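Each structure below appears as structure tokens.
Where a number appears in this text, it was derived from the coordinates with a stated rule and is not lab data. The structure displayed is predicted, hence computed values, not measured ones. Cβ atoms are built from the backbone, for glycine too; each structure is taken alone.
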Structure I
Amino acid sequence: MKLAKKRYSLNMQSTKKNRGEWSELYVFCQLILKNTLPFGDTNGRAVDNDFLTILKLAHDHEEAIFNRLKNGKLQIVKNDGAIVKELLISEAFDEGQLKIIFDQIRNGVGRTFNMDSFIPIMNKLNIQKFKGNSSKKADIWIGFDYQATIHDLDPMGIKSYAGGAPTLLNSSKVTNFIYEITNFTGSVNQVNAIESRSKIKDRVKKILAEGGVFTYTPSNDNVHEKNLRMVDSKMPELLAEVLIKYYRGDGCLLSSLVVEEQKIARFKDYLKAVVLGMFSSKEWDGNYTSNGTIILHDADTLVLYHVMKDKIFKDYFFSKTKLDTPASRNGFGKLYIENNKIYMKLNLQIRSI
């Protein structure tokens with residue numbers, strides 16, 4: 001299947017990227033250097049003697065494929081089969097160089113920053129651009145051998161802990177959930193005037209203390225809600241229920257907020273969709289654009305979660321996920337009145353732990 005890619009230019013002389021984008025380049029180089037990629041267990045650790053043997057890699061397989069040869073060489077081949085270059089991997093970079101690069105990624109200052117140390121490596125690998133598609137979950141493609149079965153250019157995403165825990169679902173205005181507030185005996189102005197450090201949670205607690213009842217109000221034109229119902233017809237209501245628990249202070253770990261067996265199964269399906277296919281702000285057709293996710297924990301630890309091991313994939317992400325309070329710029333967390341009814345928007349953001 002032909003997959004679209006995430007596109008962003010890499011000007012090798014001067015380029016600023018965020019940690020996630022630099023991490024993708026770092027992981028790509030680590031996989032060139034290594035010949036195996038271990039599966040992870042439900043705790044995030046590598047499983048002994050359970051790994052992929054890497055045969056080829058691509059960051060854009062319509063332009064070039066990187067074949068890992070048995071003699072320690074790397075062969076770069078165009079999509080028409082023409083060989084661009086062959087070189088010893090050890091001549092391009094080594095583990096020590098990548099360790100320095102990882103530390104620079106982790107300690108980079110600002111939302112985006114330069115990584116001049118990547119320039120000579122990318123030049124040796126003939127990479128002038130690193131492409132992808134912001135509407136697809138795949139960051140790289142890996143051809144591998146697993147249990148004597150060859151898989152050709154399998155799409156996989158990357159989640160990096162360099163600099164902090166990564167988000168799984170980024171907040172935006174479309175991830176707002178709207179609640180009608182009934183039975184409220186307090187003052188709208190007094191609630192909105194709360195400006196504590198945890199002001200949104202404190203406002204919700206104040207509303208509840210004044211008798212307020214939160215009732216989720218579905219929206220017919222919210223693309224995020226439509227996507228949620230592709231996972232499960234009741235997924236918006238289930239998430240709305242969990243959001244209230246979070247904002248009233250019941251905890252942040254998804255595994256502590258969702259305890260009923262049937263709901264756990266639904267949330268595991270939801271997280272799988274978030275990781276492998278669904279974006280909140282773009283209409284989703286229910287299909288995955290990635291078959292797995294590589295987790296970068298530290299400079300030399302990569303583990304894979306893949307649909308081949310579906311139960312472990314779901315168990316890991318469910319147990320390693322929490323709700324997060326995003327910036328209030330998305331227009332949520334205050335009471336407002338429409339048609340003589342009181343409403344509040346609460347925003348959803350999901351982060352790894």
Structure II
Amino acid sequence: MNNKTMNAAVLHAVGDLRYEQVAMPERKTGEVLMKVMACGVCGSDLPRVFEKGTYHFPTIPGHEFAGLIIESDKPELVGRRAAVFPLLPCRKCAACEVGEYVNCENYDYYGSRRDGGFAEYIAVDERNLILTPDSLSYACASMCEPGSVARAAIRRMDVQLGDTVVVFGAGPIGLIAAQWARVSGAGKVRVVDISDEKLAFAAKFGFEAYDEKRDGKADCALEGTGVSPALNNAILALKSHGRLVLMGNPARDMTINQSTYSQVLRKEIVMRGTWNSSYNQVINDWSATVEAMASGLVKYEELITHRYPISRTLEALEMMRDKKEFYTKVTIVNEN
């Protein structure tokens with residue numbers, strides 16, 4: 001019986017997130033015990049906590065985390081830093097058999113379907129570990145998840161040398177994606193957002209707001225907001241045979257205007273969806289993200305505008321929900 005306890009932010013019901021002591025996780029064979037050092041707050045955590053809930057209660061949310069491995073069946077892993085791929089595939093379905101784990105028919109997920117990273121400790125499957133160098137801060141490493149999602153989106157865009165790319169949505173994933181587009185050979189990368197503050201923040205990374213008169217039609221566009229106006233504008237921004245990647249997670253139905261839909265047909269637009277990231281031996285957005293972090297090729301930690309201790313997780317989420325302050329990336333960090 002486990003008599004040890006730890007602190008965590010626990011969701012007991014929709015809107016009921018409590019900082020409290022809970023039992024330490026018990027490590028099973030094939031798992032490591034990790035001390036969570038940083039966990040990013042994803043935009044999806046807001047409806048998860050305040051509107052929809054998780055798949056069961058109580059649950060510890062948080063799926064963007066990194067930490068220090070303190071127990072393992074493999075001695076060589078103890079003392080290593082790592083980020084964690086949060087999706088736990090069944091490894092039995094047709095998708096899993098070919099390594100397309102994000103298309104698993106019966107997956108589990110840290111932070112929504114099982115306990116996640118808003119805690120001092122977590123037991124994780126060692127197959128989901130992405131070891132990170134000591135040179136990377138834990139806060140930076142915790143951005144592997146959004147970084148990999150952004151990298152996957154741009155990879156699926158098939159950017160060609162000299163392309164003009166427009167990213168709709170200048171949040172953290174949008175700005176990481178814009179950087180990946182730039183290092184992928186795009187000639188011009190522009191951003192679109194309804195927030196002047198976000199556009200000003202994007203300018204710090206060298207990205208101007210898209211202006212069709214100045215920039216012309218785009219070869220590629222990334223829709224990262226999940227709202228109808230951005231979807232319609234992304235289609236209209238494209239030239240003939242343009243490529244559109246759909247990444248934004250919609251909170252409600254999305255519609256395409258009749259005249260805009262006509263442009264999809266007339267311009268023969270290629271539209272492609274993306275969800276999550278690839279994590280297998282053939283394509284691994286996670287290892288590529290860690291390499292980009294370590295080399296400084298893509299800036300991640302500079303996107304973090306707020307850091308909160310675990311004890312103030314609810315405060316962090318309420319700040320984001322109510323837009324009390326301008327923020328880009330909010331990260332929960334271990335006080336100890």
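Some values worked out for this structure:
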| read-out | value |
| --- | --- |
| Top of I, II by mean count of other Cβ atoms within 10 Å over residues 174-181, largest first | II |
| For 28, 51, 19, 2 (P(r) over Cα pairs in 20 Å bins from 0, in percent, calculated) the corresponding structure among I, II | I |
| Identity of the structure behind 21 (criterion: relative contact order in percent (Cα under 8 Å, 6 or more apart), calculated), options I, II | I |
| Structure with the greatest value (metric Kirkwood radius over Cα pairs in Å, for residues 86-181 alone, set I, II) | I |
| Ranking I, II by FRET efficiency 1/(1 + (r/R0)^6) of positions 102 and 326 (r between Cβ atoms, R0 = 30 Å, to 0.05), the structure that comes out highest | I |
| Top of I, II by mean count of other Cβ atoms within 10 Å over residues 22-29, largest first | I |
